[in-house]
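Bear in mind these aren't lab numbers, they're just calculated from the coordinates by the rules spelled out. None of the values given here were measured: they were computed from a predicted structure. Cβ atoms are built from the backbone, for glycine too; each structure is taken alone.
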Structure I
């Protein structure tokens, strides 16, 4: 069930390619922007000291810098406290690090890593999030957001940012129709164009999907790298992925760095990935997305 939050953006808000407030196109708060700047600075210092650092490694460092930040369901779906008929809610590029859900956490770490790898600034970081979160980078409506992890991954591959390595790690076809949002519109109070959501679902269903069943995950573990994005494929009818995390590999052991619904914060899970999956009947298996390096 989606939780509606009372979010109060403080710095600025501007639409898509709009031009108010020093031409900013994002919404954030001083606390969130300062945290992002500090993490970017730390990643750049690390890059200055090391050679051949992968984007995946940078993602993990960014994620560990966010350990302890609270998990908040529906982070992007709350209406600001001052919403009225004259000041209506609208879709905007919202950037939060001090509260997060699972996909926002991974998306933020990817954007921080890519920005630091290119020695750039907060503006590029915001643009990386926009290009990752919204279909073709367009921010004008709720349906522009990539609500399904599968479509999020497809756009990442098309941009040359991610590679889906699920099939090569032993994945098998995932024969499932994705239609959860259009079938449960009451769970999405902000959804105002169900036809657009159905079109997105049709596009997802037109492409092949793969997953590694839980019974085969043990054989794939040795190929998983730090920074790989682990998508937990759900058994819920009509839905693709129920949780997204980042792999951390230490001493050959794979754990998840994620915004956890268990501890309700960003954490390195004490359980191994294999242990986490065992006994969870709502998880069918995993998909693995690999962040690509920047050359």
Structure II
């Protein structure tokens, strides 16, 4: 084990390289994750997946995710309904910096939501999403649309959002966004409310599988950057098992393995389920995604170094 040193001019790529040579603990894992991620994005024969939990879109990490998608680094995105909610809400209003230690009773009295250390005015969330979705669905219904899946819905939402939106980046790039738990959030609730007054309107998630079927069973190399656990992580693994499992995988989590949760399950557990190949280049990276994800992303942006 050797020491490494920093100075005011130390670049992130220099620091990551030093961590890989003699970092220890999670710093060495971060360096390995960068190595795997670089190889994955350079592999032109690899179908690449990006999976993340919705809460990240409430933070500045939304910009990192949107940039990765806009740059064409990933072909498919799997996320949660909360990601759609926050992407819409942040395009319509502002979120604010707070603290984990805020008094939640006081926030409730002032009409504020708290998501970790992020503060969201109530009027910038539920009602704003409701108005946006009602107008969108009315427009689509008038054009004759009677049925859609999450991939189609995400594209339609993205085409109506401004710069900074990860959904807009995906729509412009042609990347497919899959939301398997679409009813678990404000957008999903608005779909149901619209259905109560438009009984001919249907949500059909089978349409997602129809769109994905051409690559689900294809025997090609597969890779995934998985940020956070839950349904978005599992669905990414689930969809790729039909094609033989992932060849590259980077997983960022704060979950613990001993409780048996999917979020806590390291990537090596997915080998027994044949969702990750035994020969895969893989790493489970423990830490806060809002810190680790920007570092990872900075190391695969072509020709860029960051101080």
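If Cα extents along the principal axes in Å is calculated from each of I, II, which structure is the one that comes out at 56, 50, 34? Answer by label: I. Comparison across structures I, II (criterion: FRET efficiency 1/(1 + (r/R0)^6) of positions 99 and 131 (r between Cβ atoms, R0 = 35 Å, to 0.05)) gives the highest value for I. Among the shown structures I, II, from which was the value 56, 43, 25 of Cα extents along the principal axes in Å, for residues 75-242 alone calculated? Only one of I, II returns 56, 43, 25 for Cα extents along the principal axes in Å, for residues 75-242 alone, namely I. Each of structures I, II was scored by distance in nm of label points 7 Å out along Cα→Cβ at positions 67 and 259; the highest score is held by II.
If helix-only ellipticity at 222 nm (-39500 (n - 2.57) for each DSSP H run of 4 or more, over all residues; to 500) is calculated from each of I, II, which structure is the one that comes out at -10000? This figure was derived from I.
Tell me which of I, II gives 61 when you compute percent of Cα pairs over 13 Å apart, for residues 227-282 alone. Value 61 for percent of Cα pairs over 13 Å apart, for residues 227-282 alone corresponds to I out of I, II.
Set I, II, criterion distance in nm of label points 7 Å out along Cα→Cβ at positions 107 and 155: the highest-scoring structure is II.
If distance in nm of label points 7 Å out along Cα→Cβ at positions 59 and 139 is calculated from each of I, II, which structure is the one that comes out at 3.2?
Details: I: 2.2; II: 3.2.
The read-out comes from structure II.
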